Structure P
Amino acid sequence: MAIYVDFVCIEFRGHKWCHMLADTLQELHEFAALIDVDKRLFHRNASYPHYDVTVQMRETAIEYGAQPADRRKIIECAKKLKIELNSNAT
């Protein structure tokens with residue numbers, strides 16, 4: 001299983017937020033459940049499917065094995081997830 005978190009820190013509603021992705025949607029949802037990320041933080045209809053996670057959640061994800069990833073890796077992963085999501089929709 002490969003889970004990735006980016007380095008983006010967007011301030012919103014008093015928190016700093018990052019993105020969490022995975023090689024597959026199943027891995028992403030299972031990992032999010034493992035570290036107690038609320039399902040409402042999943043963005044299915046964004047430009048690519050991902051979870052928004054706070055910086056604190058990002059640190060927890062890394063403690064559980066998520067890999068910090070650069071922009072190139074995040075985009076590569078995002079494209080795969082979008083294709084998977086679209087193929088599951090049909």
Structure Q
Amino acid sequence: MVVIRLARGGSKKRPFFNIVAADARNRRDGRFLERVGFYNPVASGQAESLRVAFDRLEHWVSHGAQVSPTVARLVKDAKAKAAAPAA
């Protein structure tokens with residue numbers, strides 16, 4: 001089964017997460033099929049904290065991929081931010 005989940009990167013106390021489509025049997029930070037975005041929880045200033053390729057995410061979900069709860073929350077927040085009017 002394919003899952004869309006976070007793969008941790010970055011250094012100690014400076015996390016950086018890639019949003020990846022991976023086989024569920026592979027390790028969290030191991031081999032993956034495709035990188036569909038990233039999440040940087042410690043981004044500051046003008047740095048981008050979240051980027052998701054929604055077309056690729058929908059592609060994997062339409063082919064039966066399961067989205068992890070954390071990624072589902074991040075995608076929901078990203079869609080809400082994209083839909084909000086720019087002020």
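From which structure (P, Q) was FRET efficiency 1/(1 + (r/R0)^6) of positions 14 and 62 (r between Cβ atoms, R0 = 41 Å, to 0.05) calculated, if the value obtained is 0.75?
On the way: P: 1.00; Q: 0.75.
Working through the options, I get structure Q.
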Can you tell which of P, Q yields 22, 18, 9 when semi-axes √(5λ) of the Cα gyration tensor in Å is derived from it? Q
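For which of P, Q does relative contact order in percent (Cα under 8 Å, 6 or more apart), calculated from the coordinates, equal 28?
Checking each candidate, the match is Q.
For mean count of other Cβ atoms within 10 Å over residues 46-53, the calculated result is 19.2, so let me know which of P, Q that is.
Of the options listed, only P reproduces it.
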Work out the source of -13000 here, i.e. which of P, Q gives that when helix-only ellipticity at 222 nm (-39500 (n - 2.57) for each DSSP H run of 4 or more, over all residues; to 500) is computed. P
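Rule-based calculations on the coordinates, nothing more; no lab input. Computed from a predicted model, the values in this text were never measured in an experiment. Cβ atoms are built from the backbone, for glycine too; each structure is taken alone.
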